[in-house]
Structure I
Amino acid sequence: MALFASKTQKTSTDPQMFAVFPQEIYQQGELALKDVLSPSALEIKPTYVRLGSKFARTIFVFSYPRYLHTNWFSPIINLDKVFDVSLHIQPVDTASVLRTLRRKVAQVQSQIADRQEKGLVRDPILDTAYQDLEDLRDKLQQATERIFNFAMYLTIYGLSEEELNKTETEIKSMLEAKIVYTKPALFQQIEGFQSVLPLNTERLGVLTYLNTSPLSSTFPFTSFDLTSNKGILYGINRHNNSLVLFDRFSLPNYNSVTFAVAGAGKSYAAKLEIMRSLMWDVNVIVIDPEKEYEYLAQTVGGSYINISLTSKHHINPFDLPIAREDESPSDVLRSNIVNLIGLFRIMLGGLTPEEDAILDQAITETYASRDITPETDFANVASPTLSDLELVLASMTGGENLAMKLRKYTTGTWAGFINQPTNLEMNNRLVVFSIRDMEDELRPVGMFLILRYIWNSIRTTLKKRLLVVDEAWWMMKNEDGASFLFGIAKRGRKYYLGLSTITQDVGDFMTSPYGRPIITNSSMQLLMKQAPATIDLVKQTFNLTEEEKFLLLEADRGEGIFFAGLKHVAIKTMASYTEDQIITSDPEQLLMIRKAKEEYTKQKAQ
């Protein structure tokens with residue numbers, strides 16, 4: 001109460017006291033904006049400033065070479081460290097500079113003349129200085145150049161003084177390689193820190209005269225980009241708003257992987273790439289697990305094939321591809337038998353070594369029953385079906401049990417799915433295989449079967465193709481499916497094929513023995529928003545920094561990190577209005593489009 005009296009100059013008996021006192025108490029306890037933004041503690045040392053748990057050190061550039069090339073500062077900007085850069089540029093009056101240069105030219109001329117009178121050898125340094133001064137005077141007189149007072153300060157951050165020393169050494173060595181020299185602001189760290197803050201205050205006073213040309217070369221807003229002369233638009237570089245234009249077929253292999261949680265925009269990005277790739281004469285094949293690509297296929301005039309137990313579309317696993325000129329029919333037949341055994345492992349839930357041997361012999365005899373041998377021309381043969389294999393197994397010693405298991409697919413509930421001749425064609429530029437209506441138990445079988453059919457078609461004809469496998473973790477759950485997918489990733493380049501693998505379940509993908517090899521055989525990777533439970537696995541796999549890790553955790557829809565070869569940038573996928581209407585999978589947006597179509601249909605009917 002006495003404190004209040006001393007501040008308000010009123011006694012405790014003043015009747016107005018009780019009206020003012022609560023407001024004073026509130027104001028004393030109120031937090032200002034600076035209280036919220038300020039660090040919890042501040043410690044100033046000769047070589048650093050400590051802000052809470054962070055250490056900061058300011059260094060300044062005090063010497064530049066005679067010539068600065070364009071983007072000389074970009075290696076520092078792209079350095080994978082946390083630091084701030086402050087450039088202080090103050091224009092200098094041209095008339096005063098010309099007067100100063102006139103005196104400097106007179107001094108240099110006098111020194112040159114004096115050396116000549118004494119018979120000394122010509123000094124190249126004086127000659128170069130004279131030429132530079134005269135050249136600068138001409139440009140200033142013609143108003144093509146101006147002079148500026150220029151200061152460059154960098155504040156680096158770390159969790160310890162050792163980390164500061166390491167970062168400073170790295171930056172210093174990179175700059176000294178370009179004959180640019182720096183020093184720490186000893187005993188002036190607080191002045192240096194304040195000079196780097198966006199407060200427009202320059203308190204160090206380490207200024208250098210630079211004319212317009214070298215000053216413009218210090219433009220710091222540069223970063224890695226992926227803009228090439230050909231390719232499709234993948235998105236916008238979030239660092240500098242440049243376009244991420246790239247041609248996947250210009251890389252050592254044409255494969256890509258995309259990892260993201262559900263709803264992050266991975267299918268949206270894939271459909272965007274498909275639409276733009278079609279304009280570059282690329283044939284696209286899609287395995288669609290959730291019927292997300294149907295409208296896209298209809299819009300561009302593609303084929304949409306639904307694979308399910310009740311579908312009219314069928315694929316016969318015994319179909320054989322036509323042997324290429326560099327292949328022998330015996331190798332093609334042998335390879336197809338091996339792949340068939342992998343399919344039956346998935347269908348039957350695994351095979352014992354004895355069952356594997358029996359099945360290998362039975363498949364060979366099944367082909368032989370249709371006069372298909374290693375010497376046969378596969379172009380004019382009628383392939384056997386699963387029922388033929390069942391009959392062969394039933395007549396073999398030890399094959400009765402396998403024949404019994406196959407009846408589920410030949411005469412049982414799933415008979416219509418796989419025990420039919422193939423009635424598909426892949427003569428369209430976009431072909432989408434949908435497996436949404438297939439039961440979960442059969443979905444790995446369906447994906448494997450479709451991939452085999454696609455692979456046989458790809459081997460037959462050489463074309464520029466893109467194969468998109470959405471929700472690839474279904475294949476990775478089974479070792480034979482994962483092995484087959486890895487085989488396509490390894491061999492696709494020989495057939496001008498790019499494999500695009502998309503998955504949201506990073507854990508299932510990476511725990512497969514073929515998950516990491518598929519990634520290493522993919523020259524392109526797209527990482528979008530990740531779940532906290534899997535971010536450490538993603539960070540370790542792709543060697544991400546802490547900043548990139550948090551970027552993926554906090555990314556909005558359509559944002560992520562795009563890797564192409566040795567380069568990677570932060571990207572945001574962008575679509576035009578028309579593209580967005582075709583490829584969107586947002587339920588709210590789809591409902592609005594559907595209502596708009598219904599209203600249009602009603603108005604047209606009226």
Structure II
Amino acid sequence: MSEGARTKLEAKWAIARDAIGGGRLSVIMPVYNLADTIEANVAETARLFDSHGVRAELVPVDDGSTDGTAEALARAAEPKYEHVVVKPVICKRNGGKGAALRAGFDASTGEYVMLLDGDLDINPKQTPWFFEAMAAKGADIVIGSKRHKRSVVQYPWHRRFVSWVYFTLVRIFVGLPITDTQTGMKLFRREVLGESLGRMLVKTYAFDLELLAIAHQRGAKIAEAPVVIRFGNKFGALKANTVKTMALDSLAVFYRLRVLRYYAKAEVPPKLDHDPLVSVVIACPRRSWMLDECLAALGNQSYRNFEVIVLPDADSQLSTFNFKLSTLPTGKVRPAEKRNLGIKAAKGEIIAFIDDDAYPDAHWLEYAVRYFGDETIGAVGGPGVTPPGDSFLARMGGRVYDNLLVSGNYRYRYKAGGVRRDVDDYPSCNLFVRKALLDSFGGYRTDFWPGEDTLLCKDIVDAGKRIVYDPWVVVCHHRRPLFGAHLRQLGRYAFHRGYFCKRYPSNSLRLSYFIPTLFVAYLFLWAILVAIPQPAVMSVELFCVWQGIVSMPMLAYILLVLLTSFSLNPVVWIVTLCGVLATHVTYGIRFLGGLLAKKAPCEFIGKDHA
């Protein structure tokens with residue numbers, strides 16, 4: 001490099017140093033299974049900033065790697081530089097790019113934040129051009145663009161084609177005034193990134209698109225900078241599942257942006273002034289492999305200020321974990337009574353209820369606790385998704401619950417994703433409640449099981465507090481296998497929902513709960529009508545028309561079940577179809593039983609048990 005070129009380059013680095021001033025540039029580097037290269041990549045990045053006198057903190061985020069990446073980052077964090085510090089963040093489980101970047105942002109402190117892929121496909125030597133573009137255009141965000149006229153890109157042709165198609169669709173449907181969204185180097189002013197991250201819903205492939213769409217809608221100015229990218233031959237063919245997920249996530253961003261106008265309305269809770277103690281309460285009959293699984297997952301939480309209270313029937317010897325764990329034997333009582341004992345023993349400001357047959361995501365506590373800075377919020381819940389390791393029939397039970405015709409507007413309870421919303425009824429398998437609020441009305445009602453969580457939510461709302469659903473507050477909830485165990489559990493829920501519709505209508509009287517019963521009534525009438533023999537006075541043609549009219553709703557129903565249950569695996573398709581039909585019939589009959597009952601059994605029978 002000539003002396004003139006070196007002087008010119010140093011002048012550009014001076015722009016970056018002047019912008020950063022006495023603060024720091026935070027460089028967040030998401031990492032997954034890069035044990036062989038990440039230590040060298042972090043060192044290369046640190047030496048670069050250090051050599052140019054740029055005050056920086058490197059925040060590599062290990063997103064649940066399984067190959068020794070965490071150990072490599074620990075070595076990379078040893079103090080070696082004058083102007084640069086390395087602050088690794090280790091996530092115990094893989095949560096996707098969105099979760100990793102949010103964890104890195106929370107650990108960072110700089111007024112400027114750069115997102116940089118940990119594999120260094122884009123070399124951070126290009127940093128000065130990002131600060132130059134930010135200063136020249138008064139931008140809040142600068143993204144690296146493969147289509148910038150000064151960019152140098154070595155890129156496989158099929159990737160170029162897919163990138164062009166994706167960019168065209170994004171430009172049409174989302175309206176971003178940029179030529180690229182996916183390049184792995186971006187520079188943000190901290191407040192802009194924080195506001196956008198607080199409204200994010202996507203965790204994986206469309207993360208960059210959603211982040212930029214939110215920022216643009218909220219008035220952030222976006223500029224572009226040139227990049228040099230040399231991918232070599234390491235990218236093979238695009239996987240069909242990757243393309244499908246990317247397309248669905250991108251369509252979801254468009255829907256939330258243009259149709260729901262969700263991002264404009266989404267709240268960002270105020271920052272907590274302290275880390276409140278959370279008491280995790282687990283009601284269970286006894287120790288089991290599922291309880292051990294739940295406790296192990298709690299040991300991996302990113303939020304560490306919590307205690308766990310396990311409430312078995314009899315004293316149980318549990319393993320030792322890296323958190324405070326108490327066992328409180330209760331005798332053979334119902335879950336509501338167990339949870340009330342847990343509430344009484346809890347020392348936390350927030351009580352987190354989780355079932356012993358569920359286990360939480362590594363960020364479960366972190367994502368829920370942040371809402372409690374808003375005094376209007378009394379409780380927070382999140383989805384209970386079916387674990388991928390469940391048995392085939394258990395996974396089919398989860399697939400039935402996730403079916404549009406089964407759960408309708410309540411699918412968000414069983415499926416990760418969707419939008420944040422206020423709800424008035426949420427199950428205790430994944431529910432956070434302020435302890436002071438629970439104490440004010442005495443916790444759970446103990447004269448019902450199941451259904452006690454519906455009444456708890458009614459008490460929360462009646463106390464003037466909100467219940468917020470957040471799709472990032474995830475637990476994996478083991479399902480009852482089809483058909484017997486699934487239908488028995490469903491039947492109990494249906495009976496109490498029918499009973500509550502007339503006794504506690506405020507959060508149970510919904511038209512959707514009546515639909516299965518109306519369907520069963522139609523099935524009964526249809527069976528009678530199609531069994532009627534042809535009257536002597538009616539021609540064969542007219543009788544066939546009559547039979548067809550009577551059967552049209554049934555045919556429409558079968559078609560809808562076929563469509564919503566569809567799977568390329570014929571066994572999965574058939575089992576799901578049968579599960580949906582059995583679920584509708586069981587729910588319809590049991591709901592009617594509850595609607596007509598004078599008393600719910602658990603009001604006077606004390607033998608029910610989880």
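For the reader, a short list of remarks on this structure follows.
- Comparison of I, II - label where distance in nm of label points 7 Å out along Cα→Cβ at positions 50 and 298 is highest: I
- Structure responsible for 0.40, with FRET efficiency 1/(1 + (r/R0)^6) of positions 362 and 522 (r between Cβ atoms, R0 = 35 Å, to 0.05) calculated and labels I, II on offer: I
- Parent structure of the calculated result 16, given that relative contact order in percent (Cα under 8 Å, 6 or more apart) is the read-out and I, II the choices: I
- Here the criterion is Kirkwood radius over Cα pairs in Å, and among I, II the highest value is seen for I.
Read-outs: derived from the displayed coordinates by stated rules, not from any lab. Note that the structure is predicted; figures quoted are calculated from it, not measured. Cβ atoms are built from the backbone, for glycine too; each structure is taken alone.
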